[in-house]
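Enquirer: The structures considered in this document are given below.
What follows draws every value from the coordinates through simple rules; no lab data is involved. All values reported here derive from a predicted model rather than from experimental measurement. Cβ atoms are built from the backbone, for glycine too; each structure is taken alone.
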Structure 1
Amino acid sequence: MSATTTSGAYAIDCTGVRKTYRGSGEPALDGFTLAVPRGSVHGLLGHNGAGKTTAVRVMSTLTRCEEGSVRVAGHDVGADPSRVRRRIGLVGQYAALDEDLTGRQNLVLFGRLARLRRAAAEARAGELLDRFGLVGAADRRIATYSGGMRRRLDLAVALIVAPEVLFVDEPTTGLDPAARREVWEAVRGLAEAGTTVLLTTQYLDEADRLADRISLMAHGRVVADGTPDELKARIGDDVIDLAVSDAGDLDRLVELAAPWSSGDVHVTGTTVSVPVLDRADALLGIAAAASRDGIALGDLAVRTPTLDDAFLELTGAAVEGSHDDGDRTGAQTRETVGKEVSA
């Protein structure tokens, strides 16, 4: 469906948004268009500088745009920001909690700041502590909480006034795997309860597991949109990962692999990733060519495309710090070459 549709089915509806910061020669947002269905988890992915943070600031009324239309929870953020603010929650990258208060006291405090009566704030705090599995730690100081517990409490704070739309920025940055899973469960539970969640993340596996749909950003605009499977299907082919023993052989291996590639060949760390149509023919051909050139190959693997592959192909850039369930953690793309490269 078109992002320009004004149907009530969309919790977030942005069209042609442009934002340029004073003193900057380039717009942070340049034709940004996005439509997020109600009750869904929507992932917004992009490399550093793609415009994710600015987009969230515009949608959450923290920054005004100079062009375009932005409607959140049925209201125009420029014409009626106060109504939008009453219907949204915002969870920043770092927990905004008082370390000296208990979990319960933090929730009651934020409830009172949201103009709830004390009895209502205390009741709401109890509901949220139960919902996020924090009843056992409710009366402990925040300073004693683990990273995952803090993040769950931060989400609970954002739900004090039961927002229709929740913006969550980098929810698991710095958390260990167990804590990340805790936060994933909490975010998915929000959508199941009817809250629309817009999630920005640098972790591609996180978006793959959590998001119903994903929008990929580059240069201030959305360049691709779809479900995780739809985005991966746009790559289409199998991918062969070839690790080299000597990093000095990377450039030559890229050249040797090009004749078998069905798309762009990417280098990540010391691994060359080649999309192919015929895995058996390509694997034998590339291995033979490498052997003739005296290139020692390490691990070889054939896999289906990942969201990381889709991001690289559709935006031409890696998400800094991105990783999937393989071993390509945190690596930056060294170069991208097409099939026109000759040996």
Structure 2
Amino acid sequence: MTRPRSELVSPADTPYYHCICRCVRRAYLCGEDRLTGQDFNHRKRWVLARLQQLQKVFTIDLCAYAVMANHYHLVVHVDTDAAEALTESEVVVRWNHLFQLPVLVARYMAGTADTKAEQLAAQGIIAGWRRRLSDLSWYMRCLNEHIARKANEEDNCKGRFWEGRFRSQAILDDVGLLACMTYVDLNPLRAGLVNKPEDSVDVSLHQRIRHHARSNEHTPGGQTQGLVLLPFIEYFHQDNEKGIPFSFADYLQLVDWAGRARREDKAGVIAEDTPPILARLGLDGVGFLAVLEPYHLSRGTVIGRGLSRVRYAKAHHRRCVQGPSFST
């Protein structure tokens, strides 16, 4: 049964989500079309540029991304607290980056909304914008509609560009986050497009490694030249500090190991040097690699350990929720 988006995206349960959006009929509308021979790879730059613009507006952090020829993946962190902490002026400035302000709000901000009714109405509009700044549906809408319009204008046509709105999976715990980010960063490698995970310029891992090579900061894997990625922070020193709860070095080792493993359902193909991060999390290497298979990780509406799924289902008054299972 189809679930409403309000049930699938609940920042009160988890701030992390895996989003997937495909081109209509899974056509190669962001890469080289195999049927026509047309090259649409420049549209991948559109997606990345739009994501960079949206970072100035929404309080939604980017953890990982992969822009492929006919679909893209995002792993995001929804920060509702950051939206609540914004002043009215900051909310209006952010919203105005994407949309023209109504006359009433412009007058209110200029101090020329004289009546109490006008002021209350303007405050209500701004309060609605504040909620939208941490709303994943609005974030994806502002991304997808922009790309669809540009593509249709370029093709001189009308109609759908994306297959639907988007699919989302709630990431319930650290294990789910680690698996999902690894899956996303390995997408081009699994598709046979590159020889090494970091070779693809359209995935977050490439951006993180490039920044790390040029930076002497103590929080590697965070800031990039264009897009800002949520940093890896192994040890948190402040309660309000935001970051992915692993070291960047451990993550690189895990991605490298997973990228080298050959999945042929043979017991001897897994190297003995299983990354220590899996042992610390109590995960089995073979089981972790199995979860990274597309048919496994992308099924269901949640990603996380069995206990996390049970808690999530109970909180939403459901008997169970579907998602990949992790071996321990």
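Enquirer: If we compute distance in nm of label points 7 Å out along Cα→Cβ at positions 86 and 190 for structures 1, 2, which one ends up with the highest value?
Expert: With respect to distance in nm of label points 7 Å out along Cα→Cβ at positions 86 and 190, the highest-scoring structure among 1, 2 is 2.
Enquirer: helix-only ellipticity at 222 nm (-39500 (n - 2.57) for each DSSP H run of 4 or more, over all residues; to 500) was computed and gave -9500; which structure, 1, 2, did it come from? Please list the in-between numbers first.
Expert: Numbers: 1: -9500; 2: -12500.
This value belongs to structure 1.
Enquirer: Tell me which structure, out of 1, 2, gives 155 once volume of the Cα convex hull per residue in Å³ is calculated. Please list the in-between numbers first.
Expert: Values: 1: 155; 2: 176.
Answer by label: 1.
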